[in-house]
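Structures for review follow.
Bear in mind that the values in this text are calculations on the coordinates, not laboratory data. Just so you know, these numbers come straight off a predicted model, no measurement behind them. Cβ atoms are built from the backbone, for glycine too; each structure is taken alone.
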Structure I
Amino acid sequence: MANRRIVLCAGTGCVSSGSLEVRDALVRELTKRNIADQFEVVTSGCHGFCEQGPLVIVHPEDILYCRVQAGDIPELVEEYLIGGRIVERLLYRDPVTGKSVSDHMKIGFYAKQMRNVLRNCGVIDPENIQEYVARQGYAGLRKGLAMDRMAVIDEVKRSGLRGRGGAGFPTGLKWEFTFKAKGDKKYIVCNADEGDPGAFMDRSVLEGDPHAVVEGMLVAGYAIGADEGYVYVRAEYPLAIKRLRVAIDQAVQYGYLGRNILGSGFSFTLKIKEGAGAFVCGEETALLASIMGERGMPRPRPPFPANAGLWGKPTCLNNVETFANIPLIMRQGGDEYAKIGTPRSKGTKVFALTGKINNTGLAEVPMGITMREIIFDIGGGIKDGKAFKAVQIGGPSGGCIPESLLDTPVDYDSLIKAGAMMGSGGLVVLDENTCMVDLARFFMDFVQSESCGKCPPCRVGTKLMLETLERICAGEGTLGDIDWLVELGTKVKAFSLCGLGQTAPNPVLTAIRYFREEYEAHVRDKTCPAGACTALVDFVVVPEKCKGCTRCIKVCPVSAITGKVKEVHHIDPAVCIRCGACLETCRFDAIIRGKAAKVGEVAS
């Protein structure tokens, strides 16, 4: 019998980096050495530390090896699994101290996390129901089935859990509304239509712990009196869909889904609906329309889905992370769960850390932690030693938090006060080279193209805002454009039909609120302080630094650079297409972003 367990991360990120090839190489090597029976090799869901994948963890020692490739396996087996000698070069190395760390719980990325929703991700085989049950899986369902339906709802209300999809509506209250709604048929729906750029929280939970979502939906179905549920998941998430299907089949086989569940008299079936990738289908009424085979477009409310949802029947809709919290609440009780977080934001929140940050990945933190702790303690700070500029939280629906607000607690109310919002949990870190005008243009381009076009404030308003931002980035804006963006954005928020339009202006409005001087530089001085808007920036050579090595000449795709060996080179702004290839290849920092007319001034 195997006495040691080797877990290989097989979330989408690590799979794309070759983790399945690493697993196959490991199995072959162990078999070749006739020691395969001593080790249990398991593939798990996302362990979170995506920047360092593929990840391999050896238990019971809890040794974490990073960026492991198939070619590393013979050494890993010989040196560590057989010889007991740590393979130093595969350990995580702290970027500040330079010291290697073997125990993953001592790495800064994990040390400040509180992994409740992610407790099984990276630990169990998500396609093995027995491993889920061994870690108290479906214990919350068993407890709930022994309680009165309203008692289950009261337990969730006491927990203080708010919807993790972005709006933050109290979960227990939503369940109560649906429970009390009149109808001979009721539905439970899980929103897994995760469309925010840079967001992968829901995908990772479904890939790493699908049974937790199934169990949460079962508890909700019992509580409100529903006998049928749907998981609406993006078709772009094939691995999540595969593992969810396996989990549903296993739950049926073991009696957790189907008729007369665990002899309780409660019956529940669960189906998967694959979405076609429309961002607007993340809005609940558009999502429900899509499930029913209609075009995914929002409708006015009331009536709310709790009273008239799928096929006009009362429907309770929550997102993946919300349902994944339910088993924990049922096991330990709502009062115990409510001890974590702030008075109005209970529990933990999962964030996807992306952008100009050292430790990209998935992190779960207690509500009330500061943005500074997430970015610098868990995220490891800004890449390449550059200065922090802002953090975009909440995706296209969120806003930008500047450095002056880094100590803002991460909770629903504090973020809204700062002009942002929790959103589903996307967190994009920006450094000094990020142009806030161009960033706003990027997000506005996204939401404008994803607008369903049903209501004029969103359809027309987002297009006008995008056109204005494009003019400013091209150096054709005026000072009046800035105030026009604020006025127009305020109206789009106030009069749009659904959450997409009501939140679309947030990135623009917060960028103007905190970085107005950057907008003014674009329209008044016709310059981009961050050097990102190519229409406003030239690449220039600093004579004192140029060594005449000709590397820049060789990479320029349009022959805009001239100069002889060991002589100062020159970039012709009329020919340059501002691709940045010369900037990246120069080893002497002799090429900078500036204005060609000011070369001498910059050099001095």
Structure II
Amino acid sequence: MNSYQHWQIETDGEGLAWATLDKAGESTNSLSSAVMDELARVLDDFDRSPPKALIFRSGKSAGFIAGADIQEFTQLDTPEKGIALVARGWQLFNRLAAVAYPTLALVRGHCLGGGLELALACRYLLAVDEPTTRMGLPEVLLGIVPGWGGMLRLPERIGPQAALDLMLTGKTIDAKKARRLGLADDCVPPRVMDRAAALLVCSGQPRRRLPLVQRLLNGPLRGVVASGATKQVARRARREHYPAPYAIIEIWARHRGNALVAPALIDGIVRSPTARNLVRVFFLQERLKSFGKLSGFRAERVHVVGAGVMGGDIAAWCALRGLTVTLQDRDMERIASALQRAYAAWGQRIRDARELRSVMDRLIPDPEGHGARLADVVIEAIFEDIDAKHALLRQLEAVIRPDAVLASNTSSLRIEDLRSALARPERLIGIHFFNPVAKMPLVEVVAAEGGDPEMLQRATAFVKQIDRLPLPVRSAPGFLVNAVLAPYMLEAMRAVDEGLSPETVDEAMLAFGMPMGPIELIDMVGLDVAMAAGKSLAGPAGEPPRCLQAHFDAGRLGRKAGRGFYDYAAGRPVKGSAGPVPAGLAARLVKPLLDRTQQLVGDGIVADADLADAGVIFGTGFAPFTGGPLHYAAGQRA
């Protein structure tokens, strides 16, 4: 048997071959050209001397296989290179699927993209039941398609509707759901995984056959499924902005998942501006994650003061991510409301009653604030009043540990102004979450001049620990995200004051690629919050837009009140027809956001243009296919 750089091949006493992928020089396995070439050589060796069975596993603690090597996508500068990349995986995994001996993928940790396509090419898939095990085909999030067999084998394995749902959204599933869907043949705990893999691969057990209806939907009725899927995609993504999901449907429906049958389509996807920009966004996201690795700090206990929507949701999210959380407010009634909100939210997400109970047990009501003394991270999340925050911060400083992270979730006050109440002002930092906490991935970590760098590193590590993206910013009114949203929303309301309907204004930005129009965004934020922003949303004369003032005076405070610029039914805006959108309206509305972002980079509020793009994308939903506001603006000038 040959020696390899990335694969370790062992044959045990029972004649089973174990192929362990441990990519040299990397903390995570990915299917680079070198790894795939070696896998082809492994199969060559087994053609000459077939094993009793072959089991694939990972040598990395990080997981099974994260997918293809994303760096290689940045080098696809000709149609031939793109087609060759697709052909390499398609042909190799078809070869793996056709071997005469039984094969099994032992999946522990993340198994994504090309990693899942390799697992699908095996006869069996055994999932290890632990929190880090996640499976999916998230290529669509990079603007590409799962062209190495995923579009063929996933629908055959779990049915076309469930498969398209995963492929078109990029969602991932855990080990238990993989077994329920039929993606995994079984789900076992880590302590027995190797023995269970050996038993399953030698069992001769037939794969679960799809029910008749699913076989029909994957065969003669696939046109019906494709039509329904196309309509669903069209509701959330326009073809001109995101061509990949439409290509997935077409390749599955017309070519049985074989992307090589449609080379022009694949080249148009792989080398499209959308794919290039979404790959850029992927690397921006990785850069944000890297900030959380600068410190070895890990929190076990968190104390949150303020059980309103933000504070309660921050506490609930931390409990969901495994931390013990104490939640303080003036009385139990306020805390109980936050606990009820958390139970309702997590009850929809967590099916296992014991797991849900465990999460809720970690969320502890604490009206007296005793938990502050034990906490590793203490977060102030009360209303935006500087005197009230000063009083609270003084109380907290007197009881918390000297090494605890002390943070404010303020969205509008300067950290320099808040920390003046402290004996050790340098320890206070900002940890600014966005609403809704469970959906918004970005958290601004705010440093004031002369702040303790160790506290900043601990804060970023904490944000990464709870699966959010930390963005370091300097203290300034609105920091980055709120500072760029303010002039954008102001310009939208000026357009309404000039006679355009809210629907027309929103449609202009939806057509631009925003996930939500600016007027609906104002309703979601709350018109009272917009009014309280004061100078940030004031016009040249220092007055708020007339439409904002009128709605506020009428008590139309937005979605939370059931009426704002729009009326709401079941939490959704009731909109009329947008009508024709005036030429140049989108450019007019987005220009203040672009200008303000550039200004904040120039002022050093955020370190550079790439981080500004990352912050605005993940903090506002700014159209990811553009690569970010400054990247977009540079392209417009070119």
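General observations
- Parent structure of the calculated result 11.0, 30, given that Rg and Dmax of the Cα atoms in Å, for residues 401-440 alone is the read-out and I, II the choices: I
- Label whose coordinates, when distance in nm of label points 7 Å out along Cα→Cβ at positions 353 and 417 is calculated, return 5.1 (choices I, II): II
- helix-only ellipticity at 222 nm (-39500 (n - 2.57) for each DSSP H run of 4 or more, over all residues; to 500) derived as -14500 - corresponding label from I, II: II
- Test item: distance in nm of label points 7 Å out along Cα→Cβ at positions 233 and 257 calculated as 0.9, pick one of I, II: I
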